[in-house]
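The structures come next, written out as structure tokens.
Rule-based calculations on the coordinates, nothing more; no lab input. As the structure is a prediction and not an experimental result, all values here were calculated from the model. Cβ atoms are built from the backbone, for glycine too; each structure is taken alone.
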Structure 1
Amino acid sequence: MTQPSTVPAATPTSTGPVRPRRHPIKVWYRAIRVFSFTASITPILVGSALALVDGDVDGWRDVALIVAMLFASMAVHAGCNLGNDYYDYRRGIDDHIGAHDDPERIGPAGVIQDRSLTPAQVFRGMIVAFAIGTVIGLGIVWATGWPIFVLALVCLALAFLYTGGPKPLGYIALGEITVFVTMGLAMIMGSYYVLSEEVSWRSFGVALPLGLLVTAILHGNNLADVESDRRAGKVTVANSVSRGVGNLEYIVLVYGAWVALVALVVANPDLWPTLLAFGALPAGLGAVRLYVSETAQPVLRRGVRLSAGVHLRFGLLMVGGLLIAWAIRGLT
């Protein structure tokens, strides 16, 4: 009797289990974590919408600047994600094989851990992403002037130092403040400056709520990773305080966004349509409820996705409100 042909099963080796080869585009898509780009796109849209309300967006030049800012912010964000993956791997954080298979995973993409990419490839990808962001940024600087160059240089340095360098900011409990400044205040106020060529308390007021919410995403992730970060020697606010205090910080960050929004409207009555962002409050309540009531890591990782969703909903509703304010301004 003829025996059926068989294919020898892949066996683990000293370099890890054999995995099916993925298309390079899919690998890099996962490596740069495209799904997270909403956190870098939304601030640019908010800052640009405020400039539109204030009458500072006029013609195709300004439209081109908005598009350039969007691509530059995504490129730098990709570089941050790759750098986070590379340096966390180098420091032994999230280095377990198969980490990427967790469907609720929010942290590093795991392309090094599952050997889809080598550490050298990820490092080169980080350099390329930062280089693309820098080149686009230089074009924006050429069109607007040197002050935005200083801001871009500081933000680029903070983006690298978040996980790179001898004392990474994300490893010494400075991650939240870094994200608040760069992905909250700087991105919104910077995009407003590019179009209006001025810095104002009005742009700060618009930036503050989104800055609080983007910080909540990181803090929520750190709450989920308290034990693994502590084992790896990574110091975060979340693993430096009690769970109750950590939860309280998350509550303040989330609810503080709506408090800041009300303060914005009180100070700038013409921006009352931005109160449309209260439509995201139910999602914020759900995220807070999860962090207060749950402690299991897989559940808390779902909370990180909820936090990102709150930031996205709030930001898009704020953009919608600003567009309504612009329309009203045009009619009156």
Structure 2
Amino acid sequence: MEPYSSGHDSRTVHVPVILREVLRELRLAPGMTVVDGTVGAGGHSREMLKVIGSHGRLIGLDRDPMMLGHAAKVVSGDNVILRHSSYVELPTLLDELGLDGVDRILLDLGLSSDQLADSERGFGFSSSGPLDLRFDVSSGVPASEVIARQNVAELERIFREFGEEPLARPLAEYLVSRRESTPIRTGLDLSNAVADCPAFRKRGQSDKNPATRIFQALRIEVNHELEHVQRGIASSSWQSLKPGGLLAVISFHSLEDRLVKNEFRDERRWKNLTARPITATPQEQRFNPRSRSAKLRVAMKLSEEKRSSPVEEGTSR
């Protein structure tokens, strides 16, 4: 994992969600070592760096090189380390840096506004760029290939399991039939195909774009997102935190939030500090609509001795 230096010139349009709540719940202090495992455009990191100061250390990771380019413009210094890496590889990175553990870890699992605006990877519903949806285009296969190659049963599984789409089966059948005459190569192609599916037309209009769940499902599939979340919380973050260290996770849909909630219920490993998820204020939701679905959960890593001892009285679940 080599250091990342920015060569990206575009400006970020991303606004970090529930920023004040994150800073409050992480209980940062000068001199701490903090990891932003999904550094994105650096919005959260910039504010955390102000609190931990020049004697602290900030480690920022991201699977998307474009986002690291944005982050490098707002977080820099001798005490800042940016890496093109997944947070699941954090223990390896800490070994390379000679660090025994860190004080705080933040994982923001949301898709950045900058990624949505990137026409080259097809994240947007009306994107004319290739339907890729990968965070790191150097590995894996693009979403367009998933649609072009998978059979009905596999597409149904992806849409149902990762998109929680009730019409997964008829849509899968329709896409397999349609792709022979009309290949789905762009974000706009997929949006049009979903809108044209007879089962979706019969369902009628809704406030959400009918392709919302399908884009989510394909993005989760090509990036192995839920596997990363599970490993990143239960294994990598646990190994990397010092006893008493805090892990904060921002999720944006029920599949992610369920994984976080279930892991934090393990009272041998964590003290859950958020009995209920923290959400954005009404004011923030009006200012930044993307924050409406954000849920913040925070837990403290229990010491090795605590893991085998009775659960503390008052530990929330």
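Source structure of the calculated read-out (FRET efficiency 1/(1 + (r/R0)^6) of positions 75 and 187 (r between Cβ atoms, R0 = 35 Å, to 0.05), 0.70) within 1, 2: 2. Identify the structure, out of 1, 2, from whose coordinates helix-only ellipticity at 222 nm (-39500 (n - 2.57) for each DSSP H run of 4 or more, over all residues; to 500) was calculated to give -22000. So the calculation was done on 1.
Ranked by FRET efficiency 1/(1 + (r/R0)^6) of positions 147 and 267 (r between Cβ atoms, R0 = 30 Å, to 0.05), structures 1, 2 are led by 1, which has the greatest value. In this comparison of 1, 2, the computed figure 0.70 for FRET efficiency 1/(1 + (r/R0)^6) of positions 35 and 155 (r between Cβ atoms, R0 = 41 Å, to 0.05) is attributed to 2. If distance in nm of label points 7 Å out along Cα→Cβ at positions 51 and 131 computes to 4.2, which of 1, 2 did it come from? It traces back to 2. Supply the structure label, taken from 1, 2, corresponding to Cα extents along the principal axes in Å with the calculated value 89, 49, 46. This value belongs to structure 1.
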